[in-house]
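Next up: the structures, one after another.
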Structure 1
Amino acid sequence: MNTGQALLSLGALLLLSFLSVRFNSTVLENTSIETENKVYLTAFSLADDLIEEIKQKAFDERTIDFQAIAENQLSLPLGPETGEVWPYFDDMDDYNNYSKVVSLPHVEDYKVTCKVNYAKSSGQSITSQSYFKKITITVDSKFLRYPLNIYFIFTLHSKN
């Protein structure tokens with residue numbers, strides 16, 4: 001084998017090595033993105049499950065048995081009444097400051113938290129009573145790059 005053939009063989013091996021490393025890093029990157037997408041999809045599902053649970057509740061403690069009620073008669077402060085614990089919440093604002101940890105087979109320790117505020121129809125949180133409640137659900141995990149936040153605006157209704 002002469003010098004030219006040796007250099008061509010060396011160049012071919014160098015090119016093959018470069019392509020192999022690049023291929024492996026691309027496969028690894030795609031696998032990481034796929035895993036991250038699965039984790040975010042699971043986080044979204046957990047948030048959606050909590051929203052669906054909250055939808056089944058009365059708008060306010062004072063509207064469980066539906067009645068005409070003025071805004072200033074709605075509950076303040078927001079949160080569970082004395083002695084009320086999950087899963088026995090009966091109205092939406094009972095979920096204010098609610099938190100739970102969910103472990104699933106492929107990812108452990110999702111932290112699901114819920115915040116409830118009165119809101120304007122535009123979605124802006126306010127401190128006074130209104131016929132709108134803004135639910136903010138946050139799902140976090142050490143496997144998520146950023147926490148997932150879902151917002152939902154509810155208006156006065158009864159569970160009956």
Structure 2
Amino acid sequence: MPTITRLNHVVLYVRDARKSLDFYQGVLDFKPTSPPTDRGVFLRASGSDNHHDIALFSIGAEAAGPTRGMQVGMYHAAFEVATIQDLAEARERLLNQNTTDGKLVGETDHGASFSLYVHDPDGNELEIFWLLPREEWDRKPATRELNLAEKVKERTAAAV
């Protein structure tokens with residue numbers, strides 16, 4: 001059997017790769033690994049050592065969007081941040097962006113992780129999450145609703 005160590009990258013079809021680049025670069029801080037073209041762009045996450053973590057390929061302005069569970073396909077891709085403060089910063093960037101393209105659509109405490117859910121300009125769903133320390137993975141949250149400011153405050157106080 002092969003030993004698979006991790007997911008290396010995700011490739012998404014989008015209506016316009018250059019337009020999507022504005023969101024992925026401006027809001028999520030992904031950087032192109034080569035000059036973007038009308039056909040597509042390869043992007044690396046700010047803390048990654050991959051060649052690319054996501055590739056965006058243009059398929060045209062009239063392309064239908066994701067169906068949200070109405071057909072077989074991928075639900076979302078998840079990207080991990082290094083710290084809970086990084087997650088809070090991502091949340092603020094999403095809430096304060098100057099565009100209606102792409103938006104924060106959910107926040108969840110999964111027990112083992114705190115997660116933000118985002119729709120990109122084409123409606124593709126992404127999860128941005130912070131993984132709790134391994135010894136906390138079995139904790140049962142009182143609610144799945146995430147109050148990130150409260151969680152940051154708790155963890156900051158505990159670290160002092």
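Laboratory data are not the source of any read-out in this text; all were calculated from the coordinates shown. Fair warning: this is a prediction, and the values are worked out from it, not measured in the lab. Cβ atoms are built from the backbone, for glycine too; each structure is taken alone.
1, 2: which one has Cα Rg over 2.2 N^0.38 Å, as calculated, at 1.74? Of the structures listed, the value fits 1.
Structures 1, 2 were shown, and FRET efficiency 1/(1 + (r/R0)^6) of positions 39 and 127 (r between Cβ atoms, R0 = 35 Å, to 0.05) at 0.85 was computed from 2.
When helix-only ellipticity at 222 nm (-39500 (n - 2.57) for each DSSP H run of 4 or more, over all residues; to 500) is computed for each of 1, 2, which one produces -12500? Of the structures listed, the value fits 1. A value of 0.65 was derived for FRET efficiency 1/(1 + (r/R0)^6) of positions 95 and 135 (r between Cβ atoms, R0 = 35 Å, to 0.05); which structure in 1, 2 was it taken from? Comparing all candidates, it corresponds to 2. The maximum of distance in nm of label points 7 Å out along Cα→Cβ at positions 15 and 119 over structures 1, 2, that is, the highest value, falls on 1. For the set 1, 2, ranking by Kirkwood radius over Cα pairs in Å, for residues 47-102 alone places 2 highest. Taking -0.57, -0.75, -1.01, -1.10 as the value of log10 I(q)/I(0) by the Debye sum over Cα atoms at q = 0.11, 0.16, 0.26, 0.30 Å⁻¹, for residues 7-70 alone derived from one of the structures shown (1, 2), identify that structure. Source structure: 1.
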